[in-house]
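Structures given as structure tokens follow.
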Structure I
Amino acid sequence: ADLQTWFGLSPEDRYQLEVSAGDGVSVSWDFMSVPRKTTYTGSYYTDIPITLTASVAPGWRFDHWEVNGKNY
């Protein structure tokens, strides 16, 4: 069975995640990794949490997360 059926989720429970890693930064979560200077887009369910982690190369610094156009 797929995740939607297994967890009893509806298509309305989904959101789009776009991760863009800039120069000197890679982003990872669970089994995924987005290397520097690349972009990943995927669908996720609101009731299944993920934790994003930014890894910064030597000499670089992480500046912010952007969520729905707002910087954090």
Structure II
Amino acid sequence: MKSRTGIELFLSTLREYNIDHIFGNPGTSESAITNALALPEHKDFKYFLAVQEGVAMGMADGWARSTGKTA
């Protein structure tokens, strides 16, 4: 059995729940996510960058309310 990284498991879980929009803010804790999303196998995800956590939360909330989808 091939071992998987935490980010691979995270993105796999998002796919299982049909989540393809990710809202976040830059920082060292997000580098694994942004690096993984740059790979061709993850091009189905859309990443929206915000410069502050509250803004990212507001963007995700607005997306969810306007589309009815989880973000």
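Since every read-out is calculated from the coordinates, none of them should be taken as a lab result. Since the model is a prediction, treat every value here as computed from it, not as a measurement. Cβ atoms are built from the backbone, for glycine too; each structure is taken alone.
Data overview
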| read-out | value |
| --- | --- |
| Test item: Cα extents along the principal axes in Å calculated as 40, 27, 18, pick one of I, II | II |
| Answer label among I, II for the case where distance in nm of label points 7 Å out along Cα→Cβ at positions 3 and 51, calculated from the coordinates, equals 4.0 | II |
| For 35 (relative contact order in percent (Cα under 8 Å, 6 or more apart), calculated) the corresponding structure among I, II | II |
| At a computed -14000 (helix-only ellipticity at 222 nm (-39500 (n - 2.57) for each DSSP H run of 4 or more, over all residues; to 500)), which of I, II | II |
